[in-house]
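Visitor: Below: a set of structures, written as structure tokens.
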Structure 1
Amino acid sequence: MDTQTLIILIIIGIAAGMLGGMVGVGGGIIIVPALVFFLGFSQKMAQGTSLGILLLPVGILGVIQYYKEGYVDMRVVLLISTGFF
């Protein structure tokens, strides 16, 4: 990955985080078009990449915070997740 691509990706992340936080929209509304327009991703590749970006770090941070405050029943999480999967 070259320096220019790295810089574009970092700018996309900052823009998505800032605009998503200020306006209350999901980062995908910014990330997907930016990946397609600026980096030439296909629509499906941009969507999949956006899901990977948002789901793992954001989801896990939310779960950790709720868990620390005692609001996650891990037994229920594991049982329902098994069935959901």
Structure 2
Amino acid sequence: MDWKKAGIFALGTLFGYEGIRLLSSKDAKKVYTHGTAAVLRAKDTVLTQVTTLQENCSDIYADAKEINEERAEKLANANQDEATDKTEK
């Protein structure tokens, strides 16, 4: 049996056990709680910005649609005037 490998295994097991105890301590739980709270605040901020962006996009879409409708109406009127001019001649 290789004592060096056995020692490394024992140290790894010990560090793993202590690491689990450290990660499940009250202080670690406080850190996790504060981190989660920060993530939730960031989520709320992002959702607010997304909502604002969606509203702006809706406004832009409606304005663009209106511009195209006006343009199509002007073009139809111009074509109708041109057709009227041709029939009068």
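Readers should treat all values here as calculations from the given coordinates under stated rules, not as data from a laboratory. Since this is a predicted model, take the numbers as computed values, not measurements. Cβ atoms are built from the backbone, for glycine too; each structure is taken alone.
Visitor: Tell me which of 1, 2 gives 15.4 when you compute mean count of other Cβ atoms within 10 Å over residues 34-41.
Guide: Numbers: 1: 15.4; 2: 10.0.
For mean count of other Cβ atoms within 10 Å over residues 34-41, the value 15.4 is produced by structure 1.
Visitor: Right, another one. Out of 1, 2, choose the structure whose coordinates give helix-only ellipticity at 222 nm (-39500 (n - 2.57) for each DSSP H run of 4 or more, over all residues; to 500) equal to -35000 when calculated. It would help to have the intermediate numbers written out before the result.
Guide: Details: 1: -28000; 2: -35000.
Of the options listed, only 2 reproduces it.
Visitor: Out of 1, 2, which one gives 1.8 for distance in nm of label points 7 Å out along Cα→Cβ at positions 18 and 58 as computed from the coordinates? Mind dumping the intermediate values first?
Guide: Numbers: 1: 1.8; 2: 5.8.
Traced to structure 1.
Visitor: Still on this structure, please answer the following. Comparing FRET efficiency 1/(1 + (r/R0)^6) of positions 50 and 74 (r between Cβ atoms, R0 = 30 Å, to 0.05) across 1, 2, which structure shows the greatest value?
Guide: Details: 1: 0.60; 2: 0.25.
When FRET efficiency 1/(1 + (r/R0)^6) of positions 50 and 74 (r between Cβ atoms, R0 = 30 Å, to 0.05) is computed for each of 1, 2, structure 1 gives the biggest number.
Visitor: Computing distance in nm of label points 7 Å out along Cα→Cβ at positions 2 and 42 gives 4.3 for which of 1, 2?
Guide: On the way: 1: 2.3; 2: 4.3.
Computing distance in nm of label points 7 Å out along Cα→Cβ at positions 2 and 42 on every structure in 1, 2 gives 4.3 only for 2.
Visitor: I have 71 for percent of Cα pairs over 21 Å apart, calculated from one of the structures 1, 2. Which structure is it?
Guide: Values: 1: 44; 2: 71.
Answer for the origin of the read-out: 2.
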